[in-house]
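What follows are several structures.
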Structure 1
Amino acid sequence: MTTGPYRIFLSHSAHDKGLVEGVTSQLQAVGVEVYLYEEHSQPGRSVPAKLQEAIRNCDALVALLTPASGHRPFVHEEIGFALGIGKQAVALLTTDVTDRDVLGMLQGEYIRLDPGDPWDGMSKLLAFLHGQQTALRQQANAAARASQRELAQAIATLAVLLLIAYALSKSSGSTA
C-alpha cells in the first residue's frame, strides 16, 4: 500500500495521552505517519466506520496496550479488524501489563515498552515497522514487474495478430 511515508494506525486509550504523544513524536521523527482517532474529528460520522476506514488506509496497526487501554473495547475491535483484513498488527505493551492481561488478543509476539526508558521498545518497534515497509515495497515492486511482463506479452500478442491479419489481407488481395 505504501508509496509515500509508512502509515500506522495507533490504537490506544485517551487516558494515555502523554505516552501516546511520546510514541507518536518518536515515530513521526523518523518519517512514519501516525493516525490518531482524536486528531480526525468527523461529527455525526459512525465511529466504527471511521476507524475501519482509517485502518484500511494505513499500512499497519500498532496497539499501545496499557492498564487503561487493555480492556477498552475499541482497542480489541481495532486489532481484530486489522488482522481480519490482513493488516500487520503489533502490540506495544507497557511494563505494567502482564501477558495474562492480553492473552487471546494477540496473535504474535509483542514489544515491551518501558515508559521511563522507552529506547529499547521504540527501537524494536521501529525495526519492526522498517521490516514491514521493506516487505511492502518489495511486494509492490514485484507486482509492478509482473504487470510490465503482462503488458509486454499483450503487446507481443497484438503484434503477432496484426502481422497475421496483414499477411491474410495481402494473400487474399493477391488471389483476387
Structure 2
Amino acid sequence: MLRLGGFEAGGFPLVEFDRKPYEKCPVRGFAIDWNEDLTLIQDFDTELFQLNGWAVLRNSDIRRYRAIPEGDFLARAIRLQKIRPAIPKGLAIGSLREAAESAGAKFPLLTVYRERIKKDVCYVGKFERASQRTLTMREISPQAEWEDEETFELRDITKLEFDGTYERLLYALAK
C-alpha cells in the first residue's frame, strides 16, 4: 500500500497527478494499484464530487504527484459523503496490453488516449483484441452508433479509461 501521508479512503490514497502538457488541469483520484510503468486510479470528478470510473496512466507521463492533505476541501467532502474507492476485480496492470485485455473483458467500453499524437482526441470502443504491439477496438461514435474497427499501437497510448459515466451512457444508448 502506498503511504503518502495525505487523505485516504478505504486504505487508498487520494492523489493529484500533474500530466502536463497532456492535461491542463491535474487528474485527481484514488491510487488503487501501480508498478514501475503504470498506475491505476479510480477517477474522482471534482465538479460532481463523485467517483467516475478508472484510468490507467503511464508513469512516464506523470510530471509529479502529491497526496491530497487530510484538511483539504476535497478530502473533507469525500469523508462527508462516505465515498469509498474500489478495486475492479480481475483487472491486471502488468502491462498496457494486460490492462486493456482485462478491462475489455470486464467492461463494455474502453477509452483510449494518444495524447502525444492527438492531444485533445480520445477513442471509445469495445475491446476486440490485442497483440504484443497493438490494441483493436470496435469504435462507437459520440452519437452511440457502432463504427468500424480501429487498431492502435500500444506504444502510442498514453491513457486508458473505462467504466466512467460517459462510457456507460454510450453503451446503454448504443444502436
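Values in this text are rule-based calculations from the coordinates and carry no lab data. Note that the structure is predicted; figures quoted are calculated from it, not measured. Cβ atoms are built from the backbone, for glycine too; each structure is taken alone.
Before moving on, here are some points about what is shown:
- Given 67, 29, 16 for Cα extents along the principal axes in Å, for residues 64-159 alone, calculated: source structure among 1, 2: 1
- In terms of distance in nm of label points 7 Å out along Cα→Cβ at positions 128 and 144, the structure with the greatest value among 1, 2 is 1.
- Looking across 1, 2, the calculation of mean count of other Cβ atoms within 10 Å over residues 40-47 that yields 8.6 traces back to 1.
- Structure from which 1.9 was derived, distance in nm of label points 7 Å out along Cα→Cβ at positions 120 and 152, options 1, 2: 2
- Comparison of 1, 2 by percent of Cα pairs over 30 Å apart - largest value held by: 1
- Winner on mean count of other Cβ atoms within 10 Å over residues 56-63 once structures 1, 2 are ranked, highest first: 1
- Read-out helix-only ellipticity at 222 nm (-39500 (n - 2.57) for each DSSP H run of 4 or more, over all residues; to 500), computed value -5000, structure in 1, 2: 2
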